[in-house]
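Visitor: Heads up, there are several structures right after this.
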Structure I
């Protein structure tokens, strides 16, 4: 059956050069193994791989894994660094390269736009330009330079996205306070910090009643939703004892979890099966995190293959075609 990968990333060398020159708190360092890595101060954020820059290599790896289409996006730290013009330039550079890749590989590549969220007027302009160039969704980090996604500053951007009913891939990045939480060693910023970032972002979205304000949003929670499925009972119990005057939701937290979309990147079949038991297979999309060092093309294929055929088809292809209209 066809396979559509909704969580997969690309950089350009010009983007990396701009980050190196204008990255502010972000910088490039060389690891003991010789690889260049993006850091936030001294905390690791992302390790660029050859596949991040080479679409021909991507095609070969997709063919080998039997993946038919990739909906590519930037990864962290996205474009939330530098002054306004730098952030806008970084967004245009990344988005332009992905639009060009779709023209080169029209049957294989689609893309999420990245926006300069800290500058809402410019972000709405870039959204228009990107959609005109072929973007079929938006990629946003789970916090924007420390700001929550529900911050009123971003309302004009969410309104524009909601009007277009675009899917939004919410991807984790370095968690605010990560330096104080001693996550520099052992890649804890990835294994724990990223999961916490996604979980906090969606918890705020749920409890703020965000999906009632923007009913057309199709939000995708990266990496199987972080800890969201595991916390479903805790959320509902907390809602039961909430002071009524503070409550902003129109439904139970568990109901909102079923209005969110998730990718299948869990690294363990039982974790994927539990996610499906909480939200349903019709809310899960196929993803690999290619070409990050921690990507799991083989695991995502194996874990979905182990599911009943109807669920496997929905996750690998059907759900993506439905929400992206491809």
Structure II
């Protein structure tokens, strides 16, 4: 028996003994996706877990994802196998000012839109624009969700903004998703100055290069990419949207403009189709921190427990519920 087979066996045995389920985000390592009961995007997985009879949720992803599971399933134990698996973009917006963009990118310079100092908080922007609703991407921490009016996903962001009875909307934290929303609505979008470093690094030149190398391929791009990339894409959609599109499309070749972890699921579901990464270095180090060993350790020692306090969980859930009511 190989080491991997042994790990699989131990994980499956403990999972059954403890009435646990394992969730893995689409960007996780191949072997972690293989051991999971469900793979998908962050909110999709949390919603699945809330409807399953289990005692423990092992969330293979980053911190805000485990928090979302805790928000929707407060009666269940939620474990994050790698406690240092965080999301830099989520931490670029803060309620209290203890995190911020400069913590991750000290030399960061933003070239357009609204620009805020490193210690600028969500409460600060709300004071600048009193009465303007805050639409918060689910890729944020629980305390930020709690301070917001409604949440959105990359798939439903435009629909959520359009549902609000207002001409101006504050969108946090991703400037690129905000730009995509602005392109598809007539409302004024007040964008936060955050980004996903994996998607934001891709340029129009990268899209041109990929098309030149694969002229027959359909270019799929995540809305966390820059507008210059989205405008050169054939289809802009979320990770789950990419999986659906590739499966339903008659095309046989695709350029994938998102974190490379999605390639595994795409190839698994479409063995007769070919997938190329838009850039080979579209890799999120935090998403790759979780291993089979850390999943096993999480089940053995029941670490690391993620529990959102009620005073944050209740308003955060309200923001999520408002989104679900629209979609």
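Visitor: Starting from the value 25, 20, 17: which structure in I, II was semi-axes √(5λ) of the Cα gyration tensor in Å, for residues 137-312 alone calculated from?
Guide: I
Visitor: Rank structures I, II by Kirkwood radius over Cα pairs in Å, for residues 193-288 alone and report only the one at the top, that is, the highest.
Guide: I
Visitor: Now, a different point. With relative contact order in percent (Cα under 8 Å, 6 or more apart) coming out at 22, pick the structure among I, II it was computed from.
Guide: Going label by label, the one that fits is II.
Visitor: Comparing FRET efficiency 1/(1 + (r/R0)^6) of positions 217 and 297 (r between Cβ atoms, R0 = 35 Å, to 0.05) across I, II, which structure shows the greatest value?
Guide: Top value of FRET efficiency 1/(1 + (r/R0)^6) of positions 217 and 297 (r between Cβ atoms, R0 = 35 Å, to 0.05) goes to structure I.
Visitor: Turning to a different aspect of this structure: Can you rank I, II by Cα Rg over 2.2 N^0.38 Å and just name the one with the largest value? Working shown, then result.
Guide: Numbers: I: 0.94; II: 0.98.
That would be structure II.
Where a number appears in this text, it was derived from the coordinates with a stated rule and is not lab data. Quick caveat: nothing in here was measured; it's all calculated off a predicted structure. Cβ atoms are built from the backbone, for glycine too; each structure is taken alone.
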